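Before anything else, here is the set of structures, which you'll find just below.
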Structure I
Amino acid sequence: MSKLNFVYIVCHDLGRAMGCYGAGVPTPHLDRFASESIRFTRAHCASPACSPSRACAMSGLHAHRSGAIGLAHMGWPLDLNRPTTVDDFNGAGYQTILSGINHERHPRTDRYEVDLTREWSDWMSDRAVDNALRALAQRDESRPFYLNIATQEPHACTWPAVGGRIPAIPSGAPVWDPPGMPDYPGKADDFRRFAAAIAFMDHHIGRFLTGLDRLGLRESTVVVFTTDHGISGPRAKGTLYGLGTEIAMLLRLPDGRHAGETRETLLSNLDFRPTWCEAFGLAPPENMDGKSFWSVIDQPDAAHRDHLYLERNYHGEKLRPDDEDWTDLYDPIRAIRTPERLYIRHFRPDAWPDLVRPDEELYDLEQDPAETSPISDATGLRAFRDQLMAEAKTLGDFVPGPPPPRPEAPGWGKNWHQVDAAADQTSSSPCVGDGDSLNT
């Protein structure tokens, strides 16, 4: 498959908030794409924060192994010495192109041959798609290409644009209420704006897919659509509950094989990099935590994973709703997820003010898929506790010990158009903290 092109589309904070996943959010363009693709129903990110998750997907390494345990602009970028998918495709002679946000590292540092991001506005779906289509029309046609389109929507920092750059949804339209998410003040308004940001992204990704067809590239291009982690809100993004780690994952093959099929295989986004290497005949990366799931494409019952190891470390948060400043909160949590159980271990249960959490939680996912009622099972808790600590040791995880030191001061990096440290922390950035105060 080494002569085929590859388009990797990753949006921000979507989870599985799409019609094709049964969520009450209209996504007509992506639903149509899903009907042409293989839809994975049990894909999760390995670390449910923006930079750590993207670093996991691009490097194939757990966040604690790569060092990307917090947000890149809060001093935790993926080390430039760590090879990624971009390096894999560069080494195979592909023209590598980025259009949109690079959030695993500082902007314009990720070794793409063509990096189209020049300003904050380029992170939005409309500009990202415009720039991507222009680049494909002007590409070197003698070489295959790898294109990463990374959009800012529907991250909560784009919601202020609803009613302006992002059209608002009709006031009478129903608002999706995610199963398992507690109520909080302003929830309906938040999810109305969330739906509008999704609709904006869906429309422009639809434009891109149409443009790809018009360029005559459909039959020579593998297209993947995914997201970095779950949706914003309580018990969601930044947590290890399902609403925090679940991700959409759609894969369209150029020959139309398996269109409209689903795969219930348990996946981590750690598995992306080794899978792309196998699929495109690239040199396989060494010493990865990820495992290729390429065999699952043609063999739905092929063995892959029986559990996932999940982690949270640092994330930019407003600890209380009225806080003005962001805190780079260290809240180490680890989890084991199987198809039947979710075990969560809080290593600092008192990390959040005004929040009481147990040391550990266990959920029966078959009886309680929304994860609302932890079960009391001393034997099960002990078994999962032992499994988690044994795996942490095997993987070289630093818990329950102290975290590594922050590798650099906060900022967006010397290659970005704002390099002044004070300016970096102002509202001129669309997502300074990149967290929210609702993760509790």
Structure II
Amino acid sequence: MTIYRNLVLILTLVLASMNSQAALVLIDRIAVVVDQDVIMQSEIDERIRAIKAQFAAQPNTRVPPDDVLQNQVVERLIIESLQLQMADRAGIRISDAELNEALASIAAQNNMSLDQFRIALANDGMSWAAMREQVRREFAISRVQQGVMRRRIQVSEQEVKNFLASDLGESLTADQYRLGHILLALPDNPGAEDIKRVRSRAETIHQQLLDGEDFASLAIEYSSDQNALSGGDMGWRKPGQLPSIFSDLVEDMEVDDIRGPIKSGRGFHLIKLVEKRGATTEGQIAQTRVRHVLVQPNEIRSDREAEDLAKTLREEVINGREFEEVAKLYSDDPGSALSGGDLGWTRQGVFVPEFEQMMKDSDLGEISEVFKSSHGYHFLEVTGRRVEDFSERFKMGQAENYLRNQKFDEELDSWLREIRDEAFVEIKI
């Protein structure tokens, strides 16, 4: 950016000097020097025009005086320049793919295609190239800020524990539940027969649900609740946001469980746990322990010979030869051969798709068929399955992120003041 600006200035001077009699035409000028960079007057003017356009689009909003607006824009561009210079020194580069993805996302948020977004920008007087450059600058600045804040912000384990023990911490890290709800309403001042009749209807609907009928359809047909037309969907809520007669039940429910009829002053309720998310769900990680033998084709072993050898070794294991011995002697996987082919406890998504599928389809203790992946020919044995509870770790991660975000803005503001105070800045306007 700095080199480009300097070239523009040099070219302007050269063209002007070619004819000493010609009148000088000022194309642009340096407005501010910021360390090793400069801010051009055209950048300031462009930013001011954009801000005034935003004010114009908001009725009853007063535009600040030009001198105030210019001072604020200059300070903002100085801070941006300092951060962009840091990004250059750190080698931060934003790829075209990242820019394209970001612009597509911005267009989608405004319910536009990319072509429509281009036209809208042009109508607002902004070029596509200028928009891409603005997004690139924002990406680079964001990465600089994230990197610096990671080093400056420290959250201790004790801070996390104290936060989790607080009412706010418990609320923020609580699980969320998405419930379906059917209300069979009682009439005003119900008598015993009214209560008996509505309870009987609720029990009938409950049995229909247990028999597999669709909850949303029955909610639309029978529910008197305000969410009836959306199939009884109450949306995502934490226990504290639910009626107490529901919050006491949901924590013990599994997804697709149905409870009811539940009596209240309004009538009889049926609820279904549609989805659940949070520490107790996302913190429960299914893990598999597996061992395998890998035979790879090479310079002296053809693909067919590799497959045949794998099948021969599998037969030897089935006939009683120790899996561990075969893996140590023949497996071409250096990471697991020395441990008898054992890959340890792993979660879903670690291995190539063919291996994952075979591992999923195999029973515990079963020697799989020989199968091919991008690595070669395998056979495997699943030696264990478990669900590991990482819910406390998940909650601690949530709490740490919350505390970091709380500190982020304050620490960022402090850091920006520091770099501004330490920078060489010469304002020429």
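Values quoted throughout were computed directly from the atomic coordinates according to the rules given, and no laboratory measurement underlies them. Predicted model only: the values in this text are computed from it and were never measured. Cβ atoms are built from the backbone, for glycine too; each structure is taken alone.
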I, II: which one has Kirkwood radius over Cα pairs in Å, for residues 138-201 alone, as calculated, at 17.7?
II
By the measure Cα Rg over 2.2 N^0.38 Å, tell me the structure among I, II with the highest figure.
II
Consider the structures I, II: one of them gives 0.65 for FRET efficiency 1/(1 + (r/R0)^6) of positions 74 and 362 (r between Cβ atoms, R0 = 35 Å, to 0.05) as calculated from the coordinates. Say which.
I
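Figure out for me which of the structures I, II the number -16500 belongs to, where helix-only ellipticity at 222 nm (-39500 (n - 2.57) for each DSSP H run of 4 or more, over all residues; to 500) was derived from the coordinates.
Going label by label, the one that fits is II.
Work out relative contact order in percent (Cα under 8 Å, 6 or more apart) for each of structures I, II, then name the structure with the largest result.
I
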Quick check for you: by mean count of other Cβ atoms within 10 Å over residues 146-153, which of I, II is greatest?
I
Ranked on FRET efficiency 1/(1 + (r/R0)^6) of positions 386 and 402 (r between Cβ atoms, R0 = 25 Å, to 0.05), which label among I, II comes first with the largest value?
I
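Tell me which structure, out of I, II, gives 16.5 once mean count of other Cβ atoms within 10 Å over residues 226-233 is calculated.
II
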